[in-house]
Structure 1
Amino acid sequence: MLKKIFNLFLVLLIVSCGEKDEKQEDASKKPNIIFVMSDDHTSQAFGIYGSRLASLNPTPTLDKIANEGMIFDNCFVTNSICTPSRATIITGQYSQTNGVLDLEGHIEPERQYLPQEMKKLGYETAIIGKWHLEREPASFDYYTVLPGQGKYHDPTFIVQGDQPWPKNTIETDGHSSDMITDLSLDWLKNKRDKNKPFFLMHHFKAPHDDFEFAPRYKDYLEETHIPEPASLYDNGNNGSIATRGEHDELIHDIGSSVSKRNTIRGMWMRLWSGQYTKISNPDFDPSKRIKEGMSDREFTHETYQEYLKRYLRCVKGVDDNMARLVQFLKNEGLYDNTIIVYTGDQGFMLGEHDYIDKRWMYEESLRMPFFVRYPKSIKAGSRTNAIINNSDFGPTLIEMAGGKTPKYMQGNSFKSILETAEEPKNWQQSSYYRYWMHMAHAHANPAHFGIRTKKYKLIFFYGKYWVDTDKPGAEWNKKSWGNRFTFHTPVAWEFYDLENDPEEMNNLYGDPAYKDIIADLKTQLADKRKALNEEDGDKFPHIQKVIDDHWDD
């Protein structure tokens, strides 16, 4: 009897070990995934996108990674502001579906879908750096995240611990880009389960405003002339009465500026007032740059030069820390079995049209840098103009990890594009965009939505958000919107022919030559809004009324 029991035990042990070995073997076959996202790192500030700044070679490490994989030329954000963009990535859903319309939005642990799906596929999950979705990132196995926006220098991080979120914290000593990379390297080397593939979301704070670079970069580009966009000084026929007013009476209110145009918030005020310039460079002396008697154009030039140098110094810190991350992966023998994804959480205006910040559906704000390196299935040097957006990231990562896109996600997997460098016949031919935060903060961008195809862009500025009554219809967002969003702006359409006008200098809405094209785009836009749960009739009837009243203008 004892012999039979012993033999049975041996059989169970062998089966158990075999199952364990099989699981470990499966784990070793799965690719690791590092999803790197920087805050406001726009496509103009890369070499690979061939912008006016490419000659400065701002991103040598990132360019090398990109050229070893696939570069996407038409990656767009669905809502160009930090919190909604991150919510879309983590849920695979558009703003109205996931409920995060503005900076006060949050994602509860039960709706943190991307790490949940990765864990189902056997991955150990971690997020390190900027989180910005308010609630505890409890669906990850591990997290060390900045509280809110976090600090550039000597940042505090929220960690897992005995006390309730967000009371467990650690202090660090250094620049945030360095500290976030230190923390990721420590997790990769010392804290993860090495029997599992890993999914790491590595999120830099830089180069977000206020552009506080590490002191070691204070001389970087100091003597270099930064190329300037022509539209910084002459905006042509960009915009409409929605962004400029009937007789340009709104240009001093709408859209934060490099120049003195915006009387409420201009980059010139922030740079030369000493608000944050001395944090990174104690020797900074504005009197050496700003002299009495300067013309407005000279003043704008000096402001732009300082603005871009500070921004690019933050980018330099990101690029150098990516070199550290790559070197670690190579040293550990992980580089070629790790999918490396790099993106920004949206685009960013670097003086184009005399705008700073993001929020706009204009190209520099709408476009996201995006590339993927994985030599086992992605050909080096490949590039595509297929249209993708940030709702597609989650489905793609899940399918690259061996799973299937969940039905609750609205995005589409572009795994086949990565692997074949070909766009499927039924692939999406446009991307939908919506910015909700009407006239929020001092940036003061009117609320708008629109559609972007490979050739054209159609934008509808609907000009108001609150109901015209004593009881406003958006109580939840007073804190993050500021006190100017009762400022109603004119309603208008804008249309750009991107093939002939890539810099969006000529709004052709109303041009008879484009009548049929615009009508077709409106049909596509209406269909997309319906399919994506982005219509306003039920939740925001006052907005829907504006849409209905002006759809055929």
Structure 2
Amino acid sequence: MSIETSFSRREFIQAAGAASLAAVATRSVAGKQDDQVTNIQARRELFVENALISKLIGGARLQLHRPTPREVSFVCDKSWEGASCAYMKVFQDGDLYRMYYRGSDVVYTIDGYHSPHPQTACYAESRDGIHWTKPELELFEFKGSKKNNIIWMGSGSHNFAPFLDTNPDCPKKERFKALAGDFRKGLQAFVSADGVRFTPVGQKPVIAKGNFDSLNLAFWDTEAGVYREYHRDVRKGRDIRTGTSKDFVHWTDPEFLSYEAHRDRSEPEDAPPVMDADPHNEWPGRVSQLYTNQIIPYYRAPHVYLGFPTRYIDRGWTYSATQLPQYEYRKLRGAESRREGTAVTDGMFMASRNGKHFHVWPESFIRPGLRTRQSWFYGDTYQNHGLVETKSAIEDAPPELSIYVSENSFQNHPGQFRRYTLRIDGFVSLAAPLSGGELVTAPLRFEGNRLSLNLSTSAAGSIRVEIQDVKGKPIPGYTFADAHELYGDSLNLAAAWKEHETDVSHLAGKPIRLRFVVRDADLYSYQFEIA
């Protein structure tokens, strides 16, 4: 069926309006140099950093989106778990969702705090990512019984971090791997055939440079063809190092990450560095100390690394601190160590294209939230490592992303993990009001015959796509006037033009720019593909 090709009076008015945007505020974005052409092939591209953006015009902006809180996945109420459970890792293995987490407890008194039992590494599983069970594995004895879901005890229980090895050359008996270890001595390697029974590799740490009191993680990097790890160290507060390995045993000397803080386009170019709420902030690019890092290649765009670190803030006993939930308990927590009562934590978001230099979003990705009792405590809002697709609560909606977040942490009752959901690719969007805005990309080269968009508009909103040459001149047949107005809500709506419909095949391999004109809409990602 052919696409309607009439060009209405309303469209002429919109075209004139879009052209006038060039006379409105324009900001060049520090991304890819305009004299360089990036071959994006058939990769999906997101707006989580600036690498492929040349300029934003009019009301266009990059908008960070926050996940929606859902149900409590489960409560850490077993005797080997407790109030300080954390460090969740979640991934899907075929039809099975696997979760690994730390089982631990803490008790506060006016003399300080202590742990009533040793820490444990625990395992849970699910068939839908929503309802979780804790299987009785009978591997380790706890208080005289093996009827528990513990997969590791002893050194490394604090930060046991398994992953599913997607290396095509990985032996089946090592299909699962893990890093875990002592705070200062280093991280040891572990392997497993079933994801439950793990065996240490050798007797010595494979990574020794760092300060490892965090969730230190690794994965197979499909883009680079190596194992990549991220672990904690200290550089003006908590920071992150990374290294690589070809065999999971011999690792490169780990190096600190570098950072740049995202700036809203409304900020003047000479504005001071983005600063954290902490008045003693020494991390203008990093924004704050970074606790857990939770970095992972995005499964729909594995050349993009997404990080979900934890932000730590301590403003002291301010007026607002005294108005937060459970003030009396906060004073008990802070009797011996003030920060135990005054510090708060929440979730952040950052992204990279090389795994070393990260674009950090200063605003929180997950806030502590509007809860009146067990919230706004140090230890809350730690995000899990990993992203999984789960069924939407809306019957005819597509799947969504699930993220698992700690709650009730370090308090006088069991901790718990709440599931949050986010639209697929929905971390950051190119957004604009109904008055309009636009984004022009840096020069690109692509493969494929159609351009697919993940977009959401209002009933009155729209997105149009113009394809230009590298000098910014519209290509005949793909101009703004030729472009069909796109509206609706879809993960994969094809851009279309009056003469060529959705076909862009004869532009494949040629250097081009994309011009997205957006009105009361969000564009989350785009991908040239073969249809």
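Bear in mind these aren't lab numbers, they're just calculated from the coordinates by the rules spelled out. Source: prediction; values computed, not measured. Cβ atoms are built from the backbone, for glycine too; each structure is taken alone.
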* Structure fact -> Working back from 33, 23, 20 (semi-axes √(5λ) of the Cα gyration tensor in Å, for residues 45-308 alone, computed), options 1, 2, answer is structure 2
* To do: State the single structure among 1, 2 that was used to calculate Cα extents along the principal axes in Å, giving 78, 57, 46.
  => 2
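To which of 1, 2 does the computed value 1.6 (distance in nm of label points 7 Å out along Cα→Cβ at positions 461 and 493) belong?
Traced to structure 1.
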* To do: Taking -1500 as the value of helix-only ellipticity at 222 nm (-39500 (n - 2.57) for each DSSP H run of 4 or more, over all residues; to 500) derived from one of the structures shown (1, 2), identify that structure.
  => 2
* Asked: Which structure, out of 1, 2, was FRET efficiency 1/(1 + (r/R0)^6) of positions 37 and 285 (r between Cβ atoms, R0 = 25 Å, to 0.05) derived from, given a value of 0.35?
  -> 2
